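Dropping the structures in below, format is structure tokens.
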Structure I
Amino acid sequence: MPHTILIHVLNEDPVIGEVDELPDPTAGFITLNSPRLRDGRDVPYFLPETNTVIYPWHRVHSVEIMPTEGEDKIVTFIRE
């Protein structure tokens with residue numbers, strides 16, 4: 001099942017895309033499929049036909065794992 005992640009690259013805008021499995025922190029790179037900006041536009045420094053990008057870990061500041069549609073929302077109760 002692919003996961004949607006948001007990669008914060010050093011000195012660049014964040015890039016969102018899909019990965020087949022969650023990134024392994026011991027690997028030297030992370031592979032991202034269907035890279036795009038958060039608003040869905042093409043990343044300006046990639047060719048329009050680019051489908052897969054490999055980022056070296058030393059260029060990645062952080063990775064956010066976006067919730068999938070099948071995940072249940074957490075319900076918390078707040079005392080009033």
Structure II
Amino acid sequence: MDVRFPELSHQNPDLEGVLATWFVGDGQVVEADQLIAEVQVEKVSSEVTAPVSGRITLLVKEQDVVRQNSVIARID
């Protein structure tokens with residue numbers, strides 16, 4: 001299952017943000033609804049939770065600039 005950067009600005013879906021912090025490590029087992037990351041777009045922060053349980057593979061590094069709705073991790 002893909003984990004996506006949330007769409008925090010519906011008026012500008014191409015807007016980019018920053019993956020501020022990962023709260024989990026690459027390869028870690030996560031539970032559904034577990035807090036896994038914090039992201040920021042402009043001055044808005046949002047938490048990202050795991051949509052399902054499984055082993056997470058991080059695809060983006062902290063402080064990377066990412067377009068909204070882009071895949072930032074995968075959970076198998």
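Observations
- Computed 0.95 for Rg/Rh (Cα atoms, Kirkwood Rh) - originating structure among I, II: II
- Given 1.00 for FRET efficiency 1/(1 + (r/R0)^6) of positions 15 and 55 (r between Cβ atoms, R0 = 25 Å, to 0.05), calculated: source structure among I, II: I
- Structures I, II, by relative contact order in percent (Cα under 8 Å, 6 or more apart): label with the highest value: II
Since every read-out is calculated from the coordinates, none of them should be taken as a lab result. In this text, all values refer to a predicted model and were calculated from it rather than measured experimentally. Cβ atoms are built from the backbone, for glycine too; each structure is taken alone.
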